[in-house]
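Please go over the structures that come below.
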Structure 1
Amino acid sequence: MEKDYFIPAEPYGEDRFEEKRSKFTGRLWHVETPEEATAKIREMRETYWDAAHNCWAYILREGNMMRYSDDGEPQGTAGLPILEVLRHEGLVDVCCVVTRYFGGILLGTGGLVRAYTEGAKIAVAAAGVQRMSLYDVLLVACPYHLYETVLHMLPGFDCAAEDTDFGADVTLTCTIPAGGAAALNRALADATAGTVYAEVMESRFMGRRVK
């Protein structure tokens, strides 16, 4: 079974702070391809062309791709700290750019690392984090007289009804954590004398916000 992974909860997050008169803005996006990531980076460079630095990092789930840039800051003081924040959060399919307007006071190597780390952290906090988990999509058809019985059983298996069709029978389209259908079917068989069965139609990743 494929493992859970984490992505930004929102398509975009932004926050800013000031350190010794240098102004830092952290921006973070949900992206899924290198082209999307580089387009965001290019947009920041073009929009904030007068900034001292637009330092960045991105991580993509496909191919486990990681890239970063110090954009003129001393090596290892900007892009890598941004990347480390993303890695610490377990994020993938994410791009972060921290823009710095220089305030005239040098921060030193340690100060730069702390500042770019903070820039990435506040961007992550602004966008939030969601866990992507594999779910099975189920089709459950039941007679009307068993509908309430079936409906009340679902939450006990972390199963949610996404759609309901009231036809000759009641047909529920539900989602359940991958692999959970077998236990649900045993319970349904006991509760409905074997008349109701959940059929797995497909599997897909679904997100739940955790931060």
Structure 2
Amino acid sequence: MYRNEQLEKYLKDAASGTPTPGGGSVAALVGALATTMSSMPANFTIGREKFKQYDAQLKKILEECEKSRETLLSLMEEDIKVYGEVGRAYALPKSTENEKKVRSEAVQKATIIAMEVPLKVTICCLYVLELTRELVDIANPNLISDVGVAGFLADAAFQCAKLNVDINLATIKNTGLVEKVQNELNQAETKAKTFFKEIQERVQKKIKG
């Protein structure tokens, strides 16, 4: 869908009065942008004699960033699709008790599926933060600001995706599922904050020499 279109179209549609692309899709896009800012420093460092000892590690980071970028771009599209299902569920008739029951069940089913997409985005962005944390100590210092940008973007994408999980959880009636996801999110957020803090501290230290 959008990944093969001009960026301007995505931005225009995201800014319009239509439900999609929305926050979940945008979070995934920001996460994909984060991977580019980790990939670039890795590409600038690989093959340089001064950093030759890190080549294998850098190539692994680069490979994982590229995989994560592909995953996040797919989730950017998937979020649009699943949110459309939520809209269709809410549009079902609700004149009779049976119709209300059918509609309620459809809404719950669609919302759970919709929640799972930004949840996947948080997991992926946490991994991007982890990769970036590894990169910050071995990348060419001339590109260290880009590593910092990757950290900011990955953290922002994580938080934006988490917010979209939260809004879906608020309408899900399966308390067991809600509790399970909230626990997963809390643990992931603790790790994300740690990675982000370490990235920015090391970036600033390298910038200031």
In terms of relative contact order in percent (Cα under 8 Å, 6 or more apart), which of structures 1, 2 is highest?
-> 2
Which structure, out of 1, 2, was helix-only ellipticity at 222 nm (-39500 (n - 2.57) for each DSSP H run of 4 or more, over all residues; to 500) calculated from, if the result is -28500?
-> 2
Quick one: Cα extents along the principal axes in Å came out at 73, 38, 28 when computed from one of 1, 2, so which one is it?
-> 2
Among 1, 2, which structure scores highest (criterion: mean count of other Cβ atoms within 10 Å over residues 18-25) = 2
Cα Rg over 2.2 N^0.38 Å, for residues 98-137 alone from the coordinates reads 1.99; which among 1, 2 | 2
A value of 1.00 was computed for FRET efficiency 1/(1 + (r/R0)^6) of positions 114 and 186 (r between Cβ atoms, R0 = 41 Å, to 0.05); which of 1, 2 is the source structure?
-> 2
For the read-out FRET efficiency 1/(1 + (r/R0)^6) of positions 106 and 162 (r between Cβ atoms, R0 = 30 Å, to 0.05), a value of 0.00 was computed from one structure; give its label from 1, 2.
-> 1
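Read-outs: derived from the displayed coordinates by stated rules, not from any lab. These numbers were taken from a predicted model, which means no experiment stands behind them. Cβ atoms are built from the backbone, for glycine too; each structure is taken alone.
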